[in-house]
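Pasting the structures in now, so scroll down.
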Structure 1
Amino acid sequence: MSLNEFQKGLNHLKQNDPKLASLILTYDKPNLTTHRKYFNLLLGAIIGQQLSILAARSIKNRLFKYYRNNPTPEKIINTPDETLRSFGLSNAKVQYVKDLSHKILNGKVRLKGLSKMTNDEIINELTKVKGVGVWSVHMFLIFVLARLDVLPTGDLGIRKAIMNNYKLKTLPDENKIKLIAKKNNWYPYYSIASLLLWHSLDNIRKMK
């Protein structure tokens with residue numbers, strides 16, 4: 001995404017939402033850039049589920065080092081489960097990365113042409129993989145494909161940030177988040193609004 005496009009989104013949010021306008025004053029620069037190594041990034045997304053950033057990075061580094069920074073579906077499938085567990089992957093995540101690899105090889109999941117699909121098509125495609133839910137695909141859409149119009153309503157950080165910034169007494173559910181987004185006219189820049197909200201928690205996440 002170009003700097004001009006990102007700035008256009010910031011200007012739109014600044015004009016429509018006073019809460020986000022105040023966050024924009026402390027926001028440094030765009031974090032949305034496209035990436036092409038979809039398989040690697042999906043591996044990283046699976047590894048990082050329910051882990052701290054540091055723990056996820058450590059496991060990912062060990063796995064990628066083993067494959068000399070070039071993991072492939074074939075290599076993952078041919079790696080013994082105990083070797084994958086030795087990197088720090090749980091039994092469930094071993095099955096998830098192998099399911100991802102099998103489905104790519106047998107054509108049940110298509111990574112080629114993914115960038116040309118709609119958000120809903122990508123969600124339908126990637127959630128065929130065990131262990132990949134809507135939250136993971138939302139992160140993929142934002143941080144890998146740099147889609148501007150993604151509202152990750154199931155993300156705990158987003159819920160906490162909205163509760164803090166909009167002075168709510170409890171964590172908002174999906175409907176409440178959508179209502180706030182509509183009231184403050186976030187569309188079509190949901191992703192930038194999300195970055196600002198994560199920034200307010202000092203908890204911006206990346207799939208790198």
Structure 2
Amino acid sequence: MKIKTLPLGPIQANCYLISNSDGECLIIDPGEESDKIQEAIKDTNLKPIAVLLTHAHFDHIGALESIRQHYDIPVYIHKEENLWLRNPELNGSAKYPMFPPVVCRLADHVINDEGFLQVGSFEIEVRHTPGHSPGSVSFVFHEDRFVIVGDTLFKQGIGRTDLPGGNTHQLLTAIEQKLLSLDEDYRIYPGHGSKTTPKAEMDSNPFLNGF
């Protein structure tokens with residue numbers, strides 16, 4: 001499986017293109033700059049089959065409608081944040097008048113529970129990792145030993161919890177139980193910045209002392 005990282009928009013949120021040997025592609029968190037996403041897909045001859053959202057903050061969904069319409073593919077999001085897609089107050093875009101408000105249609109598929117999700121030939125474990133936002137999820141690809149975590153955990157950092165629905169205790173519990181419980185060598189791909197591993201964060205993340 002191949003992973004292409006596209007830091008997009010003024011906040012440089014990471015959009016991920018996950019592709020298999022057949023060229024099928026999952027688009028995770030199309031946050032901005034739809035043209036760049038489409039160009040990367042065209043350059044590598046990928047065939048998008050779905051959009052997966054780790055959460056519904058505006059910097060992760062800004063290009064959602066453009067991408068969904070261009071490829072005519074379904075969108076997946078956790079049930080706690082489906083309504084956030086069409087509400088600028090909840091997705092945060094209303095707080096930044098320099099950016100246009102982000103209003104999207106509701107998702108085609110709502111993730112109600114943790115467990116395994118089959119999207120085309122991709123088998124993904126969905127782990128609910130709230131704290132940064134109530135519907136944050138992490139997508140674990142066990143076969144290739146990596147996880148896309150949104151803004152739950154960063155290299156040497158954790159997600160902020162001062163936004164609507166944020167909760168520091170929930171966040172730290174989710175990190176400990178759902179992410180650091182993975183084998184130490186799993187690659188962690190965050191919503192901003194570079195990748196890391198559970199071992200690296202347990203060893204040196206200043207926010208996770210004692211884990």
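Please treat every number below as a calculation from the coordinates, not as lab data. Predicted model only: the values in this text are computed from it and were never measured. Cβ atoms are built from the backbone, for glycine too; each structure is taken alone.
Have a look at 1, 2 and say which one yields -0.57, -0.79, -1.11, -1.16 for log10 I(q)/I(0) by the Debye sum over Cα atoms at q = 0.12, 0.15, 0.21, 0.22 Å⁻¹, for residues 75-186 alone, as calculated. All intermediate terms of the calculation are to be shown ahead of the outcome.
On the way: 1: -0.57, -0.79, -1.11, -1.16; 2: -0.46, -0.70, -1.21, -1.27.
Structure 1 accounts for this read-out.
Ok, one more. Given that Kirkwood radius over Cα pairs in Å, derived from a single structure, equals 18.1, which label among 1, 2 identifies that structure? Please list the in-between numbers first.
Details: 1: 18.1; 2: 16.9.
It was calculated from structure 1.
Taking 1.2 as the value of distance in nm of label points 7 Å out along Cα→Cβ at positions 43 and 131 derived from one of the structures shown (1, 2), identify that structure.
The correct label is 1.
Consider the structures 1, 2: one of them gives 26 for relative contact order in percent (Cα under 8 Å, 6 or more apart) as calculated from the coordinates. Say which. List each step's numbers first, then the result.
Details: 1: 26; 2: 14.
Computed on structure 1.
Using the calculated result 0.15 for FRET efficiency 1/(1 + (r/R0)^6) of positions 115 and 163 (r between Cβ atoms, R0 = 25 Å, to 0.05), pick out the matching structure from 1, 2. List each step's numbers first, then the result.
On the way: 1: 0.15; 2: 0.40.
Value 0.15 for FRET efficiency 1/(1 + (r/R0)^6) of positions 115 and 163 (r between Cβ atoms, R0 = 25 Å, to 0.05) corresponds to 1 out of 1, 2.
helix-only ellipticity at 222 nm (-39500 (n - 2.57) for each DSSP H run of 4 or more, over all residues; to 500) was computed and gave -17500; which structure, 1, 2, did it come from?
The value was obtained from structure 1.
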